[in-house]
Every structure is written in C-alpha cells, then in structure tokens.
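Q: Read through the structures below before going on.
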Structure 1
Amino acid sequence: MGKEIEFKYLTSAEKLPKDYKSYPTKEIEQAYLNMPGTDASKTYRVRKMGNKYFYCVKGEGLIAREESEEEISKEEYAFYLVHKTGNSIHKTRYFIPLGYDDLVAELDVYHDQLDGLYTVEVEFKEDYDLSSFVPPSWFGKDVTKDSRYKNANLAKIDSISSLS
C-alpha cells in the first residue's frame, strides 16, 4: 500500500475560478462497499473514471492514510457494485494546476443527491512540507479533518442539507 496525503476544502460555485471549465476533466462514478470478510477498519471503493475502472482500499486517517488502488475490468466493477452500501457518488473532476511544486487542485463538482456540493482536494508527495502550503482563496473552508466530507460518508446521505 502507498500513502495518500491530501487536504480537502469546501468551496462554492461563486468562488470558483472563471475559467475552471477550460481545464481537463473526468466524469467519476464511485461506490463504497460492504463486503463480508473484509477489515472493518478499512474503506473499500470501486470507481469508474472516464472509461477505466478501479478498486481501492484505504486505511484510517484524515490527512494521511494508506491507500492501494488497482485497475479492474468493467465486469469486476459490476460484480463489486453488488456489495455497494449507500448511494453511488457522481461527480465531475476538474484538474487545475496550482502553478507551483507540481501541485494540482482536484475540483469535484457533485451531481444527483449531492448537487450543489463543491470540494477541492490537493494531494502531496510524502516529503512535501505541508506547513508551507497556502491554499488559493477560492478553495474556501478547510474540511480535511471534518469526516462528514469524506466521500464514504457523503455516500450515506440523501442531500447536502444533511451536512449543515
């Protein structure tokens, strides 16, 4: 397993850069799994991103956690969906370069039951000095340590009004 280190921010349509739609995007559908015989301390997810499919296992943690992801077939993805818990999450992800340290803002614009929710994540390399990161003003509130905004928990709600 590798290590994922990321910060997550809550933003809004009004704060987004005017040109955000000009950046590369991927349509994402993901679901969280409850499978017999798995480690309850870990989170299991399948994701369709563009025309590729992935199976992911994440450890515990809010800023840094273990993560393992592998590409799977469309058929495997369909098999795992049988074990889905909660709602599937549908979102459009925009990849916006921040212009320094090779950092990229991953802007997620949510759809369906999460319509109106906008989050931004930035992933860091293990040796990055996290204290030196200054988020752009359009990022909004830091929700990295607010577990309500973890996608596994977002999959459990029926509307963003539940987040208030």
Structure 2
Amino acid sequence: MMATTSQPLPPRPPEDQQRFEAALRDVFEQRIPFNRILGFTIESFDPAEPRVRFEMRPELVGNFLSGRLHGGVTSAVLDAAGGFALMCAIADKHRDEPAAQVMHRFARIGTIDLRIDFLRQGIGTRFHAVTRITRLGGRIGSTQMTLKNDAGLLIATGCASYVLS
C-alpha cells in the first residue's frame, strides 16, 4: 500500500481572510460580554502564536493598596486567550470551509481543565497574553499561555484543555 501525503490547504484569499478576521474580532472583543468587560484587543490572529492585550483599569484591581491585577482576572484572561488560540487554529485547519461554517464550530468550545501559575504581581498598565497550541484534535484541544506586562515581565503562565465538539 502506498502512503499518501496530505498537501496543506492554500491560505484563504486576502479578502476572505480580512472578512473572517473582522467577524472573529467582533465575536471575541464585542459579542462575548465578559471579554468586553476585560477590554480585550486582538493583536494577532496568527494560528502559531495568537495574541491579545488589555489595559489595566481600576475595575480589574485585586489589591487596592498595591493596585495590582486581580488573580481571577489573570486566570480569566489566560483561559480566554487559550480559547481564542483554538479559534484561530480551527479557522486555519478548516480554511476550505465558508466562514459561517467555521464560526459555527466555535460555539462548541468549552474549558475542561485550567491550570494557572502566578509568577509575579500583576503590576503594569498593559498586559499581553500569548498562546501556543500543544494539541488540536477532533474533540479536544490543549494550549499553553503566558501573560506579560508592558515591561515584558512574565506575570503568569497557564495550560488548559478545551472540548471542541
């Protein structure tokens, strides 16, 4: 039996990719209410290293004396960043499908396991979350995430697993 090699799919045409990114930005930044509260801005849709950022605001403070980021915010940000990374990876994997069909796949994503390691106090004016996909299966996806402040200091790391279907 002869082994078959699968050829990678060609990228989406630029106009389709721009429309898709605009739709995904709208979902992630505006239509998910909690993400809107956190104030997310997508920095990169790159499936190899998607990135989001948010600005420090008084509503996100956990310790009023030091003005540092609440640990729950740190956890929520890394969890959401992991979900966003899977959205980017799924979109890349299924780039032969119409955007509406790919967007429909996102409705099934849910966190099943999350671990956060808090490494430093969340002090800064802007924070950046970067994610790497460690596994993208048919039913389960896994990620590793980092959160850094505007000075580049590593605040927290995380890893998570998500149900995809």
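Q: Given a value of 0.80 for FRET efficiency 1/(1 + (r/R0)^6) of positions 22 and 54 (r between Cβ atoms, R0 = 25 Å, to 0.05), calculated from one of 1, 2, which structure does it belong to?
A: 2
Q: Which of the displayed structures (1, 2) returns the greatest value of relative contact order in percent (Cα under 8 Å, 6 or more apart) on calculation?
A: Checked 1, 2; max of relative contact order in percent (Cα under 8 Å, 6 or more apart) sits with 1.
Q: Identify the structure, out of 1, 2, from whose coordinates helix-only ellipticity at 222 nm (-39500 (n - 2.57) for each DSSP H run of 4 or more, over all residues; to 500) was calculated to give -1500.
A: Among 1, 2, the structure yielding -1500 for helix-only ellipticity at 222 nm (-39500 (n - 2.57) for each DSSP H run of 4 or more, over all residues; to 500) is 1.
Q: Have a look at 1, 2 and say which one yields 15.0 for mean count of other Cβ atoms within 10 Å over residues 102-109, as calculated.
A: 2
Q: Distance in nm of label points 7 Å out along Cα→Cβ at positions 38 and 150 was computed and gave 2.0; which structure, 1, 2, did it come from?
A: Attributed to the structure labelled 2.
Any read-out appearing in this document is the output of simple, stated calculations on the displayed coordinates, not a laboratory observation. None of these values were measured; they are calculated from a predicted model. Cβ atoms are built from the backbone, for glycine too; each structure is taken alone.
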